[in-house]
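In the part that follows, the structures are each spelled out as structure tokens.
What follows is calculated from the coordinates using simple rules that are stated; it is not laboratory data. This one's a predicted model, so the numbers in the text were calculated from it and none came from an experiment. Cβ atoms are built from the backbone, for glycine too; each structure is taken alone.
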Structure I
Amino acid sequence: MHESHGILQHLIGPHLSWLFGESVYWTVFGILGNCVFGSRFLVQWLYSEKLGRLVVPPIFWHLSFWGSIISLVYGLHIDKLPVILGYLFLPIINGRNLVLLRRTRREAAKGAEKEAGRGGLN
């Protein structure tokens with residue numbers, strides 16, 4: 001078996017040699033990414049069971065975002081194009097979902113303030 005380098009290591013390896021170094025810490029980091037990303041489904045399932053209906057709690061999107069970031073960094077470390085492409089756009093999509101979540105919460109809070117203000121005038 002021969003040691004082959006991926007495309008990224010050829011392009012940026014001289015500048016980011018730490019990214020391609022092998023250690024047990026990288027393995028732990030990769031497992032952490034998988035655990036964070038995968039736990040979102042467990043959390044969503046338990047949350048839905050608790051409420052008795054299908055619900056996607058806000059923590060789902062946080063776990064999705066951070067799990068995809070960690071997994072993308074690990075994919076860059078192992079320099080395997082299928083893994084990199086699998087996680088490349090997920091942080092963008094999940095980050096956008098977090099922005100929409102924040103916007104929705106802000107609008108709901110403004111609506112509640114208006115309702116409270118009207119209730120106080122009557």
Structure II
Amino acid sequence: MGGDEKQAFVRAKALASRLAPEQRLVIWSAHAVAELVADRLVRVDVEAALEGAVIIEDYPTVTRPLPDCLVLGHLGSGAPIHAVVALDIELDRVVIVTAYRPGGEEWEDDWHTRRT
């Protein structure tokens with residue numbers, strides 16, 4: 001699955017999850033829930049941001065059980081949000097591994113590029 005297909009998969013599962021929450025197409029890891037609390041984020045806001053998310057890093061699957069990537073989305077306020085999402089194609093869902101507010105020390109102002 002290429003980058004555009006992965007991006008479309010994430011967006012589609014986030015949208016479908018909002019429209020039919022009982023389907024549970026977006027699953028949250030315990031770590032991701034802890035990060036929500038730490039960053040004072042709301043689950044539905046992050047899921048809504050995923051509807052327009054773009055992939056900024058695609059990770060190799062060699063050492064990972066599912067293909068995953070880092071995405072950038074924006075909250076309703078316009079604030080950037082990063083999430084590492086794993087694509088569980090077999091079960092037709094997205095697993096949020098972590099979600100956080102990116103900081104300026106590590107990221108350029110575009111929130112796409114890591115500072116070196």
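Work out which structure the value 10.2 belongs to, where mean count of other Cβ atoms within 10 Å over residues 48-55 was derived from one of I, II. Spell out each step's value before the answer.
Details: I: 10.2; II: 18.6.
This figure was derived from I.
Quick check on the output: -27000 is helix-only ellipticity at 222 nm (-39500 (n - 2.57) for each DSSP H run of 4 or more, over all residues; to 500), derived from one of I, II. Which one produced it? Walk me through the intermediate numbers first.
On the way: I: -27000; II: -9000.
Of the structures listed, the value fits I.
Which structure, out of I, II, was distance in nm of label points 7 Å out along Cα→Cβ at positions 40 and 56 derived from, given a value of 2.1?
II
Taking distance in nm of label points 7 Å out along Cα→Cβ at positions 8 and 104 as the quantity of interest, name the structure among I, II where it is greatest.
Values: I: 3.1; II: 3.8.
Across I, II, distance in nm of label points 7 Å out along Cα→Cβ at positions 8 and 104 peaks for II.
Using the calculated result 13.3, 42 for Rg and Dmax of the Cα atoms in Å, pick out the matching structure from I, II. Provide the component values of the computation, followed by the final result.
Values: I: 20.7, 80; II: 13.3, 42.
Label of the originating structure: II.
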